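Multiple structures follow.
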Structure P
């Protein structure tokens, strides 16, 4: 069934900037609303008029395939108009600031601004200065909230619960905004979270986030229900932080052999994409029966529809709950 706006109250805030700020109830509200929207995606005509007359601007200053297209489809499914701005096509090249770009776009009567930027906190700056609802689509190494939300929806669909599930996040934790958002979300929902990777790719004091730290992959994956794999983000590394790609593959690549020897039989594999096949994940694992990678992508559209629907969209009213 589709959401009934008379029954669903909105988020407590104007903007969606990170999982850290969200309460458990807000996360659960987004997920339950996304489940309702998934029904729309199965229809022959996948469009509803909930946001007709609204407009969203996509400010993507980093490369993106899945996230940008997922947000774009989500807006279109809700009958929301959109404009898209990239670094190469904006006045930023002429010296205009990100905030000035956003303010000029907002003067065209926007309701939402979805921003991806290499600087941590970029979305927070926009949120403080715009009346439009700002959605963080990834800011530096800080957070990527909608990725974590779609991951949580995928987990809930597969397992039917969160409490006591054991997950290990493997790979470049230091440079991963996805890892941070997922750690916040998973721990808030009662999951047991561990991380694993080379010591140089593990953030200092990350154990304060409530996670268990491993450096040995074979030990890390034992008894886990979910192995969440991350790629090596060389574009965010100032220098080489491990000897070679070959060495990384030898120690941390998830292969059929590793899973058969050390993992639970019913373990599932997740990855936010893009996958570097043959590096962090063997092709047979990425395409195998354990993989939830494509369901993650499918759920991304429904989750982002839910986020647009539940945010006030610049009206300042929300759906019955107002702004924090």
Structure Q
């Protein structure tokens, strides 16, 4: 596992995968399936892997947290950056900081709090968490005005943060006053597009975000990495053609549930059996699986063809 401090170059070298977490029927960790999925990502060129919402870290108990992060660290290749998540509540993140402090992870992501919090309270929590961790963190921005731009800038200046995962959904990603204000306060190299392939090109071309997170990369890693490389090379028409391959699965995720569809899509595509979801979530229905399965399989088949073309 990569343990060196996170740099802007680290953020840009790879799509940041956000995979589900595989479990057995009794909800215990399925190490073999998690290894298969991580190996699938690495074989496709992915070197940055973030375990957060798609891995249902919101509902992970402190009693198994150490087992999860130790398993993930043991499964990763020597150059793969594993980024675990904490929180979202203050008590949980501080307890998790005590676990992570004794381990070699270079950072951790704070899951987004929806209620209750204040801007000053969130900043105080970031400071206390990074003090307890002994390392800077990543903040996950999922709602508009989650953190005031000037507060975000101060946390960067203090060395508290290495990145923001920006995942505020807009009907038109080109029109985003909050992102524009954030980027006036914070250099774009510290902000990662956090909503998959759908807005990745707009975020790159119009806002200067140089990398993106993806769930669908778990089904088709080679294509997603190709999309990132095409953006870096300024080959935007080709990038649009690659991005289009992901829209079928992304439409399913947006129309049903981003987390639940991805979890089962990895299984349905034949990549690895993710098993059941940890409560308080459940897998998609049989009717929804009939919709998702052919889309996931087609994307996986396209990715295999891309790799051999």
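A few notes on this one:
- With Kirkwood radius over Cα pairs in Å computed over the structures P, Q, the top value is the one for P, the highest of the group.
- Answer label among P, Q for the case where FRET efficiency 1/(1 + (r/R0)^6) of positions 155 and 219 (r between Cβ atoms, R0 = 30 Å, to 0.05), calculated from the coordinates, equals 0.85: P
- Origin of the value -10500, where helix-only ellipticity at 222 nm (-39500 (n - 2.57) for each DSSP H run of 4 or more, over all residues; to 500) was derived from one of P, Q: P
- Each of structures P, Q was scored by FRET efficiency 1/(1 + (r/R0)^6) of positions 35 and 123 (r between Cβ atoms, R0 = 25 Å, to 0.05); the highest score is held by P.
- Structure from which 25 was derived, relative contact order in percent (Cα under 8 Å, 6 or more apart), options P, Q: P
Quick note: the coordinates plus some simple rules give every number you see, no bench work behind them. All of these numbers come straight from a predicted model, not from anything done at the bench. Cβ atoms are built from the backbone, for glycine too; each structure is taken alone.
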